[in-house]
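Participant: What follows are several structures.
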Structure P
Amino acid sequence: MPNSNNIACTLEKFTPQQLPEHPLIVNDNVMGGVSQGQWLTQTNTFFGTTSLQNNGGFASLRWRFERIQNWSYATGIYLKVRHSKSEQHTFRLVMKDTTCEQARGANYKNVFSNPDDEEGPILIPFKAFDQIEQMGRQLTGPSLNPLAITEIGVMAIKPTVVGEFELAIEEWGVYV
């Protein structure tokens, strides 16, 4: 699981012009589950409940970029977060590039958490997004292309997040 490890880097925070104010909410009800996730814009907080009922277990938010993002100059994504049950809960950073747009439900995911409630950023390099998947199944394909990013999101998912959760995103963006 990527972390900061005191690496010196430049942080470029996402701007309101990059990310839409309101993300798309994608919960397991698309597959019959009953999990619920919501976004509070005022506090940048993702919260809700994941449930294993009806074979469910995830809630997610997705921000679709108006224009394809070229982050080829950057090393990866950084996050500054606080979250519930920090010693137990892990979350997923979800990313899509133009390759993912060719297969419904395809994306790249990477685990993150802040178990020690550290102030510094969590750093997730683009090279860590090396496995494209579709609805949890691995696909054969290239690694994430930072030259052609179309969507970014966060996900609360079983087995580490079952029941109530809260993830406050204090800041996020790319790091160089």
Structure Q
Amino acid sequence: MQSVGVHLPLTPLKIAVCYWRMRDPTLTFPVFVSTDEKSGNYYGLPSIEYPGLVKVCLHTGVPCDPDNRDLVNMDELNASSCKYISKHFPCLEPRPAIVESCMYTVTPDKQMILDTVPGCTNIAYACGFSGTGFKLGPIVGRLMCQMVTGKPLDYNVKRFSAARFTTAS
């Protein structure tokens, strides 16, 4: 993007995706989002990919070079997750059964960027979803299509413009 004059404040993060075993497999587990300044932002949902397990994750990670993400130490964040699970979910085993990783690309304000290249309205980009991209894929694809074809947008996307990161000189 820099080659076309677009400079974006994006930071890649390695995220721990943890799956926890239910102590009683006959129980069900709700979908939840927990925002707590002290313990962090967590989300959870039943796991489709691993029957009998529940996906509960801390919605943050460790900055890293994506090409070397396997070298990033996640022990501190994983310990925080174990403490959170022990405190809030006695129905789950206190240690994750499976830990996977994924990558988030985050912006300073944790909001996505939807914009076009200056002077090239037929070239649009969407990035910096901060962990929400998969969930928003269908509507973002539609908006990108509308942007590059000059059609009216279904939603006002001005607040997602890259211009919010430019500083006046």
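Participant: Assign the value 15.5, calculated as Kirkwood radius over Cα pairs in Å, for residues 14-117 alone, to the correct structure from P, Q.
Facilitator: On the way: P: 15.5; Q: 14.9.
Derived from the structure labelled P.
Participant: Assign the value 12.5, calculated as mean count of other Cβ atoms within 10 Å over residues 38-45, to the correct structure from P, Q. Write out the running numbers ahead of the final one.
Facilitator: Working: P: 12.5; Q: 15.1.
Working through the options, I get structure P.
Participant: One of P, Q was used to compute distance in nm of label points 7 Å out along Cα→Cβ at positions 30 and 150, and the answer was 1.3. Which one was it? Write down the numbers at each step before the final one.
Facilitator: Details: P: 1.3; Q: 5.0.
This value belongs to structure P.
Participant: Which of P, Q yields 47 for percent of Cα pairs over 16 Å apart, for residues 78-125 alone, as computed? Please list the in-between numbers first.
Facilitator: Working: P: 47; Q: 65.
Value 47 for percent of Cα pairs over 16 Å apart, for residues 78-125 alone corresponds to P out of P, Q.
Participant: Supply the structure label, taken from P, Q, corresponding to mean count of other Cβ atoms within 10 Å over residues 70-77 with the calculated value 17.6. Numbers along the way, then the final one.
Facilitator: Values: P: 17.6; Q: 12.1.
Answer for the origin of the read-out: P.
Participant: Suppose you compute helix-only ellipticity at 222 nm (-39500 (n - 2.57) for each DSSP H run of 4 or more, over all residues; to 500) for every structure in P, Q: which one lands on 0? Can you show the working numbers first?
Facilitator: Details: P: 0; Q: -6000.
Source structure for this number: P.
Participant: Turning to a different aspect of this structure: Quick one: semi-axes √(5λ) of the Cα gyration tensor in Å came out at 36, 19, 13 when computed from one of P, Q, so which one is it?
Facilitator: Values: P: 23, 20, 15; Q: 36, 19, 13.
Value 36, 19, 13 for semi-axes √(5λ) of the Cα gyration tensor in Å corresponds to Q out of P, Q.
Participant: Thinking only about relative contact order in percent (Cα under 8 Å, 6 or more apart), which of P, Q has the largest value? Intermediate results must be reported in sequence, preceding the final value.
Facilitator: Working: P: 34; Q: 24.
By relative contact order in percent (Cα under 8 Å, 6 or more apart), the leading structure of P, Q is P.
Participant: Given 36, 47, 16, 1 as the derived value for P(r) over Cα pairs in 10 Å bins from 0, in percent, for residues 22-61 alone, which of the supplied structures P, Q does it correspond to?
Facilitator: Working: P: 36, 47, 16, 1; Q: 29, 46, 23, 1.
Answer by label: P.
Participant: Work out the source of 2.3 here, i.e. which of P, Q gives that when distance in nm of label points 7 Å out along Cα→Cβ at positions 134 and 158 is computed. Intermediate values should be presented prior to the final figure.
Facilitator: Working: P: 2.3; Q: 3.4.
Structure P accounts for this read-out.
Every read-out reported here was derived from the displayed coordinates using simple, explicitly stated rules and does not represent laboratory data. Model, not experiment: these values are computed from the prediction. Cβ atoms are built from the backbone, for glycine too; each structure is taken alone.
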